[in-house]
Structure 1
Amino acid sequence: MTDQHEPEELIVQEAPPPAELEREARMTPAQAVAQMRIRVPARANRKLRAVLERVNDDTELKALWHVSNVNAIARLQINDHSWVHIQIVANIALKLLRQLTKHGVEPSLVADYGLAPEDSEVVVLLGALLHDTGMAVHRDGHEDISLLLAERKARELLEPSYEEPELTVMVVEVLHVITSHRASGRPLTLEAGILRVADALDMAKGRSRIPFAAGQVSIHSLSAAAIDSVAILDGEERPVLIEITMNNSSGIYQVDGLLKEKLRGSGLEPYVEVVAHIDTEAEKRLVPIYRLEI
């Protein structure tokens with residue numbers, strides 16, 4: 001059955017304001033878990049829909065998201081690692097994958113195993129949902145901790161929909177997506193490269209506004225606050241155009257520094273073009289448009 005609240009199209013959402021993230025981090029576990037529901041359009045992908053339904057019924061997974069948020073927001077005062085971030089990344093990742101396949105780019109699970117594009121969507125979704133679970137334990141080395149927590153959870157969520165040997169293939173491909181999202185990661189699949197870039201694209205309205213709101217003024221906090229919106233569109237020369245709107249030129253650091261680092265080595269370089277606009281008259285005279293050279 002279709003979720004009546006399921007969005008028809010993928011939406012690149014905005015992170016909540018710092019005060020709302022802080023409030024959520026101070027909730028009891030039961031309060032926090034009760035409000036969590038991941039929404040992405042499953043379309044005709046029955047396996048994706050089934051996995052998503054199990055995710056939304058999984059209190060253990062939601063508890064991991066809550067503790068990740070407590071560590072990130074209440075204890076470290078860094079950028080958002082809540083279920084909201086997870087949902088944003090999941091939507092962006094699926095949008096990138098569908099945009100690429102629409103333009104004839106073949107997912108790695110299809111090319112390497114003869115699986116269906118729908119299976120690639122499942123791997124990308126689960127990779128997004130599980131990629132930061134290690135934050136529940138500690139920020140340091142959280143990518144490796146995520147692998148430890150995600151193996152069992154991915155198998156639980158996939159087992160009703162897949163049989164061996166495809167089940168194990170799906171599980172390890174999810175783990176590859178997770179380990180490859182780190183700054184030093186080396187994606188070997190299209191799916192892993194997509195998650196690596198999607199994680200970096202959660203920047204609309206400044207995902208990193210927590211330090212800025214707390215008075216920590218630096219190029220990191222200033223540039224994060226400068227990002228107004230991110231759109232994923234059809235490109236003119238490449239399958240995907242990532243269009244970023246900024247309110248001042250400090251946002252170029254997010255684009256040329258952080259996003260560029262994630263795009264390089266992702267495997268998506270031939271398929272993606274990035275354009276940043278500055279949406280104020282004073283700044284337009286200085287830097288009207290910025291194109292990222294990958």
Structure 2
Amino acid sequence: MDVLDPKDHGEAVALFRSEIVGALTRVDLPRGELAARLELLSRERFRPPGAAATRTFAVPTLERWYRRYKRGGLAALVPAPRADKGAARALTAAQQDLVCEIRRENPGASAELILGTLVLEGRLDPRIISPSAVRRLFAGRGLDRRTLRSGGSDGKQRLRWEAERPGALWHGDVCHGAHLVIDDVKRPVRIHALRGDASRYILAIEAMHQEREIDMLGLFVRALRKHGPPDALYLDNGATYRGHTLALACARMGTSLLHAKPYDAPARGKMERFWRTMREGCLDFTGAVSSLHDLNVRLYAFVDEH
């Protein structure tokens with residue numbers, strides 16, 4: 001049989017509420033007994049769907065759930081969406097307009113970058129608004145990336161997914177940076193990185209001049225010595241990740257070596273998202289650096305701080 005799960009978070013919340021008060025709707029309670037039962041329930045702790053901690057619920061809340069469930073069943077317990085969803089209530093109308101105008105002028109700028117810039121300029125208090133609230137504001141006004149992006153869709157359905165625990169899956173990739181001019185000679189920049197899936201932790205990162213298997217292996221070995229081998233390693237389909245040495249090393253460690261399908265960039269979306277964050281928050285503002293050492297110092301500082 002197929003597993004039957006709640007169709008969305010709203011139904012999961014409704015099911016959670018019904019499990020708390022549902023039993024009371026199925027018994028004939030003498031006068032005054034309902035209040036006593038609800039009082040007892042209000043002292044117990046429950047873990048709502050998606051919550052990290054348990055909590056209690058007041059008697060009026062439990063009574064409201066009881067009345068709704070008795071009258072309308074499970075559907076009556078589905079939470080109603082907030083009327084001001086996406087409104088970023090902590091911001092004034094003028095501040096909301098300012099943030100949205102910046103997004104219109106710079107559609108590629110992330111919510112974190114816009115918010116961080118306004119905080120540094122003293123125009124916003126970082127304690128009153130979060131990047132997620134700014135993203136909801138953008139979505140509510142049609143300024144989210146998906147709406148602003150023209151074309152680029154491959155028609156495939158892309159779903160969120162995550163490894164079950166740290167160490168289960170690592171991602172590896174290379175980002176092409178701006179050339180460095182060293183002794184009047186332009187040298188290429190290739191930034192190699194390994195990233196944990198469940199933890200989103202940057203396990204290793206280094207800027208180099210080349211993009212070879214041996215360079216990737218050096219980075220991989222440093223990450224292995226510090227964190228131990230992962231269950232699986234997910235890489236793109238380039239020659240850097242197709243060598244026999246890497247394949248044999250992974251086989252001996254019991255690490256599954258996985259490669260994305262050729263010409264399917266969205267399949268590597270998690271690394272692409274990290275590279276975009278690094279470009280917007282670091283690489284685009286490094287200025288004139290004269291060596292790989294200077295560039296790596298800035299990369300390490302960015303990763304350590306952010």
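Bear in mind that the values in this text are calculations on the coordinates, not laboratory data. The shown structure was predicted, so the numbers you read here are calculated from the model rather than taken from an experiment. Cβ atoms are built from the backbone, for glycine too; each structure is taken alone.
Among the shown structures 1, 2, from which was the value 63 of percent of Cα pairs over 19 Å apart, for residues 37-116 alone calculated? Corresponding structure: 2. When distance in nm of label points 7 Å out along Cα→Cβ at positions 45 and 77 is calculated for each of the structures 1, 2, the largest result comes from 1. The greatest value of mean count of other Cβ atoms within 10 Å over residues 189-196 among structures 1, 2 is that of 1. Between structures 1, 2, the greatest calculated value of mean projected area of the Cα convex hull in nm², for residues 197-244 alone is seen in 2. Across the set 1, 2, relative contact order in percent (Cα under 8 Å, 6 or more apart) reaches its highest value in structure 1. When mean count of other Cβ atoms within 10 Å over residues 165-172 is computed across structures 1, 2, the figure 19.9 traces back to 2. Out of 1, 2, which structure matches 1.33 when Cα Rg over 2.2 N^0.38 Å is calculated? Working through the options, I get structure 2.
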